[in-house]
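Please treat every number below as a calculation from the coordinates, not as lab data. Given the structure is predicted, the values throughout are model-derived calculations rather than measurements. Cβ atoms are built from the backbone, for glycine too; each structure is taken alone.
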Structure I
Amino acid sequence: MKYAASSVITTVLTWVIIILTFDVLKILSAGASSFVASACMIPPSYYLNRKWAWGKSGKSHLWKEIVPFWVIALTGLALATISGEYAAIFAHHLTKSRNVATLFVGAANFMSYGILWSIRFVILNKLLFKVTHHEHNNHELVNGRIG
């Protein structure tokens, strides 16, 4: 549930950035706004997932956690950037409305990450932030519950 909640938080913030940069301020193209929005959410997503969703504490391991997370995140970033640009082109063929194009770009970003969401969960849960039995018991004690 915390993984899903962290995804909701970062998705809402991503949409806010896309709306601001692409539609309201009109300072970025569709692909660029999707790129910036997604890139801005990588660090918060890492910490929300690692610390809140999986309850991991202590220093992050560069090669076991940080690098693989960024590889996954950058894959999503590339997919979201490309799909955002194509979504804007598609919307432009349907209408000249910037609001409709913004909706298409946001939807493309959402679907890009939606496709990777389940795959990312398995990777985070089974490989990156895997909680060992020892860590689980310590987490339970810290939170006032006994295993």
Structure II
Amino acid sequence: MNEQENTETARRAYELFKEGDIESLMDLYTDDADWENPQTENVPHTGKRKGKEQMLEFMSLVGEYSENLHFEPREFVAQGDKVVVLGDYKWRIKPTGKEYESDFVHVCTFNDEGKITAFKEYLDTAKARDAYTAQEAQAA
């Protein structure tokens, strides 16, 4: 596939995520795709995953622990087999009631058939950690 087709697939992935159509979203990935979010203290869905079953576990945990308030991919940059997506989001964490917002960078890697083989996320992990932490740290 070419960069334009990969970009359109990436755009479609975000539309499906925002619509909550996770089954169709999974169809855009290879069966053995890699999925990675930075390992973040107190955030149950972070770390590395492999394959659709583990990716579905990620999606389930996101829904269980957080509510999306805003999710906007703003820019798609394609080169070779990669599409880099720049955007921002805002989440409310259900167990703590706290909210956080962050810019994000997502890197999607595609195979020759136009399927996503890898997804890697970069975000402000300190903000996420703090929102998932039940109590504020007390001043010394």
Assign the value 3.0, calculated as distance in nm of label points 7 Å out along Cα→Cβ at positions 12 and 68, to the correct structure from I, II. I
Looking at structures I, II, which one was percent of Cα pairs over 11 Å apart, for residues 44-83 alone calculated from, given that it came out as 73? II
Rg/Rh (Cα atoms, Kirkwood Rh) gets 1.08 when computed on, of labels I, II, structure I
Supply the structure label, taken from I, II, corresponding to percent of Cα pairs over 19 Å apart, for residues 52-107 alone with the calculated value 45. II
Work out which structure the value -10000 belongs to, where helix-only ellipticity at 222 nm (-39500 (n - 2.57) for each DSSP H run of 4 or more, over all residues; to 500) was derived from one of I, II. II
Value 15.9, calculated as mean count of other Cβ atoms within 10 Å over residues 36-43, assigned to which of I, II: II
